[in-house]
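Next up, some structures in structure tokens.
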Structure P
């Protein structure tokens with residue numbers, strides 16, 4: 001009897017109905033490397049187990065599909081029921097052999113001196129969580145290594161160090177009047193760990209008694225007979241330290257001391273550090289009443305400061321905060337929240353003030369008094385940018401285009417009107433929009449994402465516009481979305497006069513008669529109507545005819561005469577000078593009395 005399905009049919013069915021991804025509690029089938037057969041996920045997991053046991057080196061995750069003969073292995077690690085140890089970059093898993101080699105290297109490092117987990121990870125090719133797993137799961141490989149938390153830093157040390165310290169303590173031959181300095185024998189062991197190991201060894205010792213203490217960066221075993229005298233010395237040293245802080249507070253109006261609530265004792269490893277309550281108790285009545293106490297919770301520190309010094313410091317910070325806000329504002333990348341900007345402004349203030357008491361005040365609750373100043377400065381700078389954008393848009397963009405459209409609106413000749421609209425449209429794309437956008441970028445006015453998006457849409461619409469009306473519509477849409485008002489009559493008149501003055505200034509430097517004639521026509525038409533004009537040289541005759549219909553008869557006649565002379569090549573220097581004089585007179589008429 002023949003098979004119901006041929007091999008290609010089976011492959012097609014496999015491709016059409018992919019099995020669900022395997023889970024640890026629900027094995028499944030997975031595609032083979034060829035993609036046309038299915039393999040049990042249990043078998044793939046067993047093959048992976050054997051691969052880890054037999055491979056002499058690390059196994060790259062990207063190589064697992066090829067080594068295990070399956071199409072994908074992204075499900076494998078979450079389904080595997082055995083321990084998996086990763087390389088530092090998490091792109092490889094450590095085989096049993098590679099793990100043993102790595103762990104041997106770790107043990108060798110720790111045997112030489114205690115090391116932090118992060119330090120070991122930086123030297124060995126093993127991920128932090130994998131290194132921790134060996135310890136937390138009490139893996140047999142870690143039986144010679146122990147862990148100690150030293151000021152939130154995870155340290156690994158060798159059990160040989162434990163035995164060495166115990167032997168050192170047992171063999172130390174001292175009388176009751178002498179102490180033992182562990183630091184001299186173990187200079188590379190952190191003080192906290194060394195004291196801990198000394199305490200552990202002391203508990204098991206029958207030869208010595210007393211207590212280990214950290215003094216002047218050393219770990220000493222203090223015999224019982226020394227305790228009373230030592231406590232007296234400590235008390236005297238502490239009282240001197242309190243007096244010094246009181247003197248500092250009186251002279252400078254400011255000091256930092258450990259907070260009473262976070263202090264673990266009067267004697268720190270760097271010497272006596274008075275706590276706030278003891279300093280307050282030592283203050284004389286005339287000074288105590290003027291002291292303000294401010295906490296820096298993140299550092300376990302209390303700031304003691306006089307009223308006068310506090311007022312002086314807050315005033316200095318109030319002056320610096322808006323400056324920091326302005327600096328940050330002009331370095332915007334775009335999209336930052338006010339909270340982020342405020343934090344940057346505070347950071348700028350921190351970087352640029354060098355008086356310790358101001359830096360400390362920035363870390364207390366009084367720093368929140370700067371928040372309104374910074375936010376108000378941001379709001380003002382934002383308003384300034386909006387105003388500047390509006391002014392630039394109106395003066396450099398909306399007003400000139402409106403003036404040219406007003407000029408074109410007076411033209412009756414349909415051919416000239418069409419030519420002028422095309423010429424002004426090209427002029428806007430070429431000579432108006434690019435410098436306008438460049439100015440916006442240089443003045444950092446396109447950092448705001450909404451404004452930048454609206455400007456880009458305008459630019460795209462102008463590039464696709466088929467008429468001057470469409471260009472004007474794109475500009476008006478930008479103005480409407482950015483709440484930019486239309487140019488006022490006074491502004492239009494101002495821009496018009498400035499433009500005409502610029503043309504006359506340019507005419508004084510021109511040497512070609514045709515250029516002078518063209519600019520003269522624009523100036524004369526501007527003086528006789530509401531708008532401005534620019535045109536192509538091919539439309540000079542049509543422009544003269546338009547001026548004949550709206551302008552002065554004598555001036556129109558002179559335009560015709562100059563045009564004819566230019567065509568015949570008979571213009572003189574007097575003719576060129578006359579055109580400049582006519583333009584100046586027209587400007588005088590435009591400006592009024």
Structure Q
């Protein structure tokens with residue numbers, strides 16, 4: 001345990017000095033040995049952290065974290081630095097965050113403007129020209145030396161992660177243990193650690209194919225399946241939606257509005273889990289790491305709360321939660337496991353290739369290695385900028401300003417998330433809501449979460465359905481189609497026999513919003529623990545036999561405004 005306030009190591013969960021909670025991870029630093037020419041991972045509490053474990057000579061501080069630079073990226077670096085190709089082929093080359101490289105322990109930065117001003121076509125041609133003369137000879141020597149210098153660190157990581165996996169897995173049935181596999185380095189290591197810790201090569205691996213994967217990711221996923229023939233490899237993919245069509249309708253994903261995650265990743269994975277496990281709680285091992293971002297640093301190593309887990313029928317556990325990039329690569333190089341070739345090209349992280357969280361360097365790499373896709377995406381974004389009225393579309397896109405957009409300004413679909421209603425003048429606690437399409441059974445079915453639907457209790461001439469409280473059978477809501485001069489289509493909703501009419505009407509409004517604005521993002525399917533909600537084609541269905549009336553799908557804390565489209569399409573007017 002470690003106290004970040006007092007910078008001391010302790011065995012207690014509370015610091016004996018300041019009394020504040022301690023954390024499980026002990027900070028590490030990266031040192032450099034000029035003699036061995038490799039980075040060495042050291043805990044800050046190590047009294048001999050400046051001593052090289054291999055040669056015993058004094059080392060110097062290098063960085064907070066480090067990753068290897070493979071020959072393919074090294075060649076790219078040489079070209080960007082305007083060096084002769086293979087100038088550093090015999091050097092030990094590493095990198096920390098962004099474009100800070102270390103060549104034989106000496107720092108070398110590549111300015112950000114290089115990535116925006118360099119001719120990517122010319123770079124791609126040069127890479128192809130010198131590909132055959134590029135060599136792994138010296139890289140492999142330094143990789144083996146890196147592993148040897150950090151052997152104690154490697155053993156500690158494996159022992160700690162193995163113990164964590166076994167203790168966590170012991171609480172679940174063997175068949176309910178899953179590995180989330182994305183094709184990135186973290187999920188690769190997680191899969192290997194968990195499989196070995198549990199001595200179970202037949203574990204279920206779920207690969208979320210977002211349709212936005214790097215080509216190398218799909219190639220690697222194929223190799224992984226071939227190399228792990230006993231693993232149960234499930235592919236989760238949304239075959240009903242097309243990314244560019246959806247982006248045209250509701251706008252491209254932005255940093256604060258990544259609708260693609262629920263629609264193309266967690267939603268399809270939820271469907272796989274529902275088909276395999278129905279209502280059973282499962283344990284999913286995934287490759288989340290604390291050091292990846294500020295938001296992930298706030299996660300717990302094991303999460304099962306509905307507000308923290310994206311898919312509510314799973315508990316998630318992170319065996320490599322406290323590992324740094326250096327640890328990940330130490331494991332991969334030591335265990336000699338296959339990995340995604342995108343990392344060889346220079347990508348630090350591998351996910352969706354056009355993610356709005358990508359930086360300038362990522363965009364540059366996409367233009368070098370995926371020029372046709374990158375061009376198509378840029379043209380799409382510029383057209384989007386024109387359609388929403390941006391005065392300088394190209395500047396808006398190329399500057400990255402589009403990534404910071406919020407809401408649905410300029411999009412026709414934004415009108416659908418606005419809940420428009422009038423108060424009924426003839427009945428108390430009744431509101432008349434505007435609909436974007438005709439009243440039908442799909443809308444009525446959306447009120448299953450509130451209770452049992454009882455059309456037999458309603459007035460037949462008015463096509464009225466009564467909703468009764470599931471425990472007491474007391475009527476609490478009336479739903480009926482309505483003709484309203486101001487609205488082409490409308491529904492009248494009246495609440496009754498409840499203490500807080502406004503609260504119930506607000507939640508009823510959420511369901512009206514779903515009916516009007518649903519773009520089948522699949523978030524509702526992920527939220528529902530009982531598996532009652534399903535999107536079938538264009539139809540939103542809640543199974544009354546499965547629904548337990550927990551109210552999660554109409555909970556403001558879980559779904560803001562009752563529908564994710566409220567977040568993605570809301571405007572200020």
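In table form, for the structure just shown:
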item	result
Winner on FRET efficiency 1/(1 + (r/R0)^6) of positions 280 and 336 (r between Cβ atoms, R0 = 35 Å, to 0.05) once structures P, Q are ranked, highest first	Q
Parent structure of the calculated result 0.05, given that FRET efficiency 1/(1 + (r/R0)^6) of positions 312 and 432 (r between Cβ atoms, R0 = 30 Å, to 0.05) is the read-out and P, Q the choices	P
Which of P, Q yields 30.5 [mean projected area of the Cα convex hull in nm², calculated]	Q
Entry that produces -9500 once helix-only ellipticity at 222 nm (-39500 (n - 2.57) for each DSSP H run of 4 or more, over all residues; to 500) is calculated, selected from P, Q	Q
Entry that produces 1, 7, 12, 16, 17, 16, 14, 10, 5, 1, 0 once P(r) over Cα pairs in 5 Å bins from 0, in percent, for residues 248-407 alone is calculated, selected from P, Q	Q
Relative contact order in percent (Cα under 8 Å, 6 or more apart) - structure with the largest value, from P, Q	Q
Comparison of P, Q - label where distance in nm of label points 7 Å out along Cα→Cβ at positions 328 and 560 is highest	P
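Every number here is computed from the coordinates shown, using simple stated rules; none is lab data. Please read all numbers here as calculations on a predicted model, not as lab measurements. Cβ atoms are built from the backbone, for glycine too; each structure is taken alone.
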